[in-house]
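Structures follow.
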Structure 1
Amino acid sequence: MTTTRFLTRPAQRLRETDPILRGLLASTLVGTVGRGLFFTLSVIYFTRVVGIDALTVGLGLTVAGGVGVVASFAGGYLADAIGARRLLVAGTVVMGLGLVGYAFVGTVAWYVGVACIVVGSQNAASSARSALLARAFVGPARVSARATMRVVTNVGIALGTAVGGVALLVDSGPFYRGALIVGGLLYLSSVIALLRLPYVDPPRAPRRRGEVVPGRSPLRDRRYLAVTVLGAVTTMQFGLFEVGVPVWVSQRTEAPTAVVSVLLLTNTAIVIALQIPLSRGARDVGGAGRASLVGGGLMVVACALWAAAAVGTPVVAVLVLLAAAAAHSLAEVYLAAGGWGLGFELADPERAGAYQGVFGTGGAIGAMLAPLVVTQTAIGLGTPGWVILASLFAASGLGLWIVARRASSIGAAP
């Protein structure tokens, strides 16, 4: 089954005719294959080959996550100052070199330094990419473009994961290093497509010192800050699936640990198949709010099913886990679409970079806090912890719907 079968006709036309989206898709596909390779091998490489214990690996990623929060925020303002395309190119180059640098890590300090460079450049580039989309597309086309990119991202990571599986079979230090270098070079090569992108940043006349930048500051936009905070909570569902679920399955259920890979494949397949069609309803503020509400509700269902999997035989546990993965994946699709719609439509177009940087900062904070929150609730408390998580997701989805409904009644402009 080919990727294009999952694309709707409008998204196909947009991809085929728009040079900006075509370039972003090409860059995304190549780069995410490299990232998928890295995700598959990194923890095993650092712990078994380099000799860094798992706790230190996690702490290093937490430190890097803090750098990423700052980079997301600064990246948005830099995108307005120097241009989104320039920042995206620079961030991609730095991250590619950083991924290559992982292959030469020999000490904890070197590992943490490289992790900070990789996560920081990745988050700055992400803010630049969102600013580029906000400037290059208008209205519904923004969400369509973002959804198409997310499908391609999942395809690329799946391909990279499959290639990484070969390295796991060989299971040798030199082969791991070689695979990491290949992944980094692949990501670095994705900059070629970005260099061919048309220049879409609006021309800016030189400003004198002290001159006020046009547009409203996102830090003074209470509505947008509310969306950012609530969106940060919904973003923690990624950490729940990536960190919490594997631990929960292996420690609290009777299901075989190998089922974790099936759950991850289920998630990837659902996102690839449904992200574009289910995002069509989130192309305006009202639709984005409804998508967020549905996503929050589905996360409540998913949390209940994850918790229920702890009771029952191995067969029952596997069936319940598959149902939980399906509900969680659908929630992910709806929450992502709702976040894009609100993040784009409630932003001041005069300050696209700054607004997208602030919104990305919320996501970065959510990603940084997710492992801690998930382990302290679901993993640490069991069923009561799942109730806490379900309540958080329900409240954030409802809150986003309320903000969207009020914005629709008075107009989306800040």
Structure 2
Amino acid sequence: MLKACKFRIYPTLEQEIALAKNFGCARWFWNYALNLCQQTYIETGKGLSRNAIQGLLPSLKKEYPWLKDAYSQCLQYVSLNLSTAYKNFFDKRAKYPRFKSKKGRQSISFPQNTKFKGDLLKLPKIGWVYCRFHREFVGTVKIVTISKNPDGRYYASILVDDGIESPEPSREGKAIGIDLGLTHFAITSEGSKYDNPRHIAKHAANLKRKQQKLARAKDGSNTRKKTSRLVAKVQSKIARCREDFLHKLSRKIINDNQVIVVENLAVKNMVKNHNLAKAISDCGWGMFCTMLSYKAEWDGKVYLEVDRFFPSSKISHLTGYRFEDLKLSDRMLYDPIAEKWLDRDINAAINIRNEGLRILSLGTSDTAILRGSKTGGKTSVLSDAFPGEDGSPVSCEAG
């Protein structure tokens, strides 16, 4: 299996300058190639292949000698990323490729010639960089991706092939249904409720104060650059807190269950409600489902999504009685047939679990949404890895 581990690196000032040159060259070549692809399509009705984009480099290096400051493999890998971006767009898995800006996250990939020694990572044309290896990893190193976040932190994402085949998913074991919400982030069919941490609300005052200071700063001034870095640090803190919560909760659910069933939510449509858009975005439902999916695949467990139009909240799991004229404020539902009051969220989670088990028992799991299971055509397997979890104890033997 392919797995990626993310570590923080601490380059020196000279190494930061060298990385900035690599970032800039890779970004420029991406924008140049993307613009050329668009012009070629307008003129001929056809796009450019990966080999055609990669073949531009020799002539471009003669015309723009500063491109030689970047490692050649990094520039060649840009062509692979661009061709993959176009393929994802035509397969309707992503939006149309966009031009890159120097103000956002920067990244370059080293597909070979990287080395490890103790707490040091050697990058071509950069040298030995101190890397905080907080965990160990096993396997053959495929790609090392260096990134710089807007908050100024540098990270190295190391993709390795551990040589272990993915286990066959088994349905034998405990099944659980999960209903996602806002007041409670997740409600399980067992009756457990996990509160929504509301990460943005916890840092709202600090973020507001720094954003107001940024709005008052003059464009292009050093004050604006420094304040922009402060805003990015707060936003990065929120993102890391959210990711930590989702990792821990998803790992707990995967460890305790064999079959995990959730409802497929159209988050893009839900955020069109301007009253709830901020709260929905803060939850990270899509990220949580993705974590459940790949962790279930690692452990040989079954992850299933039922259709979003399945009326999980409107049916009693006891008798099948249908609740009419249900309002969002109705949190307790009365079943006149069973003569019992039902918790709306727990009832929905049980219905989701039962629907998932019904689909599996019929052998028609293809009618449900299996996240990440459908891929159209041939794509690079190196881009399909998922990040590993921080703190997982794994032995080390990296090549």
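Computed from the coordinates by the stated procedures, all read-outs in this text should not be read as laboratory data. Here the structure is a predicted model, which is why all the values come from computation and not from measurement. Cβ atoms are built from the backbone, for glycine too; each structure is taken alone.
State the single structure among 1, 2 that was used to calculate distance in nm of label points 7 Å out along Cα→Cβ at positions 31 and 319, giving 6.7. Label of the source structure: 2. Upon calculation of log10 I(q)/I(0) by the Debye sum over Cα atoms at q = 0.10, 0.11, 0.17 Å⁻¹, for residues 39-286 alone from the atomic coordinates, which of the structures 1, 2 produces -0.59, -0.72, -1.63? Working through the options, I get structure 1. Quick check: 24.3, 82 is what I get for Rg and Dmax of the Cα atoms in Å, calculated from one of 1, 2. Which structure matches? Source structure: 2. Source structure of the calculated read-out (relative contact order in percent (Cα under 8 Å, 6 or more apart), 25) within 1, 2: 1. Taking mean count of other Cβ atoms within 10 Å over residues 87-94 as the criterion, the top structure among 1, 2 is 1, with the largest value. Can you tell which of 1, 2 yields -27000 when helix-only ellipticity at 222 nm (-39500 (n - 2.57) for each DSSP H run of 4 or more, over all residues; to 500) is derived from it? Derived from 1, not from the others.
Distance in nm of label points 7 Å out along Cα→Cβ at positions 159 and 271 computed as 1.6: which structure among 1, 2? Source structure for this number: 1.
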